[in-house]
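Undergrad: These are the structures, in C-alpha cells.
Coordinate-derived values only; no laboratory data. None of the values given here were measured: they were computed from a predicted structure. Cβ atoms are built from the backbone, for glycine too; each structure is taken alone.
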Structure 1
Amino acid sequence: MHQQNAWAKANFKTFGEGSHLPDFYWIKNPKYMSIGKGFSSLFNLRLEAWDRFQDQTFTPEISIGDNVILNSDVHIGAIEKIIIGNNVLMASRIYISDHYHGDISGNDLDIPPRLRPLYAKGPVIIEDNVWIGEGVCILPGVTIGENCIIGANSVVNKSFPKNSVIAGVPARLIKTLEK
C-alpha cells in the first residue's frame, strides 16, 4: 500500500477499497471526508473541510462516491456540505465550493477579502454519472443532476436537472440528453 493510502485510511472518515491519493495533495481536516471505492486523482488534489476560520466554527462534510476520477489541480472546499455521486469524471483545474469570503451586500467592504467572514450559500450536490470539463467552477448552492455534462471553462451558479448539457459563463442549458 502506498504511504498516502495508509495515511488516508487512518485519517479520513472513510476511504474506500481500491482508492488512491496522488503523490501531491493538500488535504485539510480529512476527518470530515468520506471517499468511496475506486477513487483516483492525478497530482495537486486540494480538499478543504474548514471547521474553523477566525472566530467562526463549522461542521463541514465532503462526500465522494464510488469510482470517481479526478484529473490534476482539482480544488474542493466546504464549510457546510459537498456531495459528489458515483462515477463522476472531472477534468483538470476544477473548483467547487459551498461558501464565499464575505457577503455580497457590501457590508464587508471595509474588511480585506482574506479577513472577511465565510458565508455558506447552500450545499453543492453533484449526482451520479456527471462529466465535468476542463476549468469548470461550481459555485455554492448548486445541484447538478445525474448524467449531466458540463462544458470546459463554465461557471455554474445555478442548478440543472438530470441529462443536461450545460456550458458558458454563467452556465446555461445547451441541450437535454435523451435515449
Structure 2
Amino acid sequence: MTASISPSVAIRPAVVDDLAAIREIYRHYVENTVATFDYETPSLDDWRAKLAAITEAGRPFLVADSVDDGVVGFAYLGEFRAKAAYAKTTEDTIYVRQGLGGRGLGSSLLSAVVEQADPDNVTQIVAVIAAESGDGSIALHRRYGFAEVGRLAKVGRKFDRWIDVVYLQREIN
C-alpha cells in the first residue's frame, strides 16, 4: 500500500546534511505536543549518533524531501529496547513538518520504512503512540497492517498531565 504523494516529494535515505531540518521538525512536537515524551529537543550531535546507529544496524532512516521545501518529514526504525533479546524488534518513528499533515507524507514514510525493513534483522515493528491526540497515527498504522496489542494508562507525564500510550505491532516476514 503506497499513499499518493506529490511527484515533487521523494522518499530517500537521510544524510547528515538533513539533520538540522529533522531536528527542527521534531522540535515542534517536543515543545507543543505529547506525540513525544521528550522534554527537550535532542542536539544535532544526538541526531548524528541516532542516524549512525540506525544505519549501522542496517535499518532505514528516511526523509520526505520536497523540491520546494527541503526535508518535510522523516521516519526511522530505531531500537525498541537495549537488551539483546530485542535485537530484531524495532520501534518506528514518524514525524511530518507542522502544517503538512493529511497530504500523504506520513503514509509514504511508513510504507517505505516497512518495505525497507530487512527480515534478516527486523522481525517486529512496534509503534508506541500517545493515546491523547494520537487517533490519526493509530489509524495510519492500522492501514499498514499494525494491530493494537496493548494500552498503558498514565505512563507518560508531560505538560502537567498523565498520558496513556497505545502499543501497535506488525510482523515483518
Structure 3
Amino acid sequence: MTALVGIVLGSDSDLPLMKDAVKILEQLKIPYELTISSAHRAPDKTAEYARMAEVRGLKVIIAAAGLAAHLPGVIAAHTVLPVIGVPVKSGALDGVDALYSIAQMPPGIPVASVAINGAKNAAILAAQMIALADDTLSKKLYRMKEELAREVEAKDSKLKELGVEGYLNNK
C-alpha cells in the first residue's frame, strides 16, 4: 500500500524518539515511510524528497529536528503538504531552541509543531489530518480518544480506592 505519512529524521539518533510515531501509525494501520535526510548535510536530497512527496502519494510529513530545527521548514518550503515538526530534546537548551525554530517559520511556510519529543502527538495529528477524508480512520481516532478517557477513569477509581500512598506504592 502507498505510504500516506512520511517520517523524516535529521539523523539516525532521532529514531528512538520517532518510534513512538511509528507505533501510532501502525496501530491505526496508516501506511508510512521512514527516511533519514538532513537540511544541512544533504540539502538536495531533502528538497527532492519534499518535492516528490505528493507525487508518491504522501498526505502529511512529520519531520524530527533538534537544535536549529531547519528540517521541517526546508521540507515545507518545497511542498504544499502539511508538515508537522517534532522538536527533539537535545543540545544545551534541551529542545527549546528546536521548538522556537519550528514555531517561527516565515510567512508562507507554515509548519505545525508538537511538544518537545512529541512524536506520538505528531502521528495522531497526521492521522487526524488524513481522517478529514477517511471516515474509517476517523472512527478509529474516536475509539482511541474513548480509550484514553477509560484509562483516566480507571486511574481515578484506583486513586479513590487506594489513596495517595497506596496508589503511588502500586504504580
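Undergrad: Kindly point out which one of 1, 2, 3 the value -17000 was derived from, the read-out being helix-only ellipticity at 222 nm (-39500 (n - 2.57) for each DSSP H run of 4 or more, over all residues; to 500).
TA: The read-out was computed on structure 3.
Undergrad: Among 1, 2, 3, considering only mean projected area of the Cα convex hull in nm², which has the greatest calculated value?
TA: Numbers: 1: 10.5; 2: 9.7; 3: 11.8.
Largest value of mean projected area of the Cα convex hull in nm²: 3.
Undergrad: While we're on this one: Have a look at 1, 2, 3 and say which one yields 10.5, 31 for Rg and Dmax of the Cα atoms in Å, for residues 17-56 alone, as calculated.
TA: 2
Undergrad: So distance in nm of label points 7 Å out along Cα→Cβ at positions 41 and 153, computed for just one structure, reads 4.9; which one of 1, 2, 3 is that?
TA: 3
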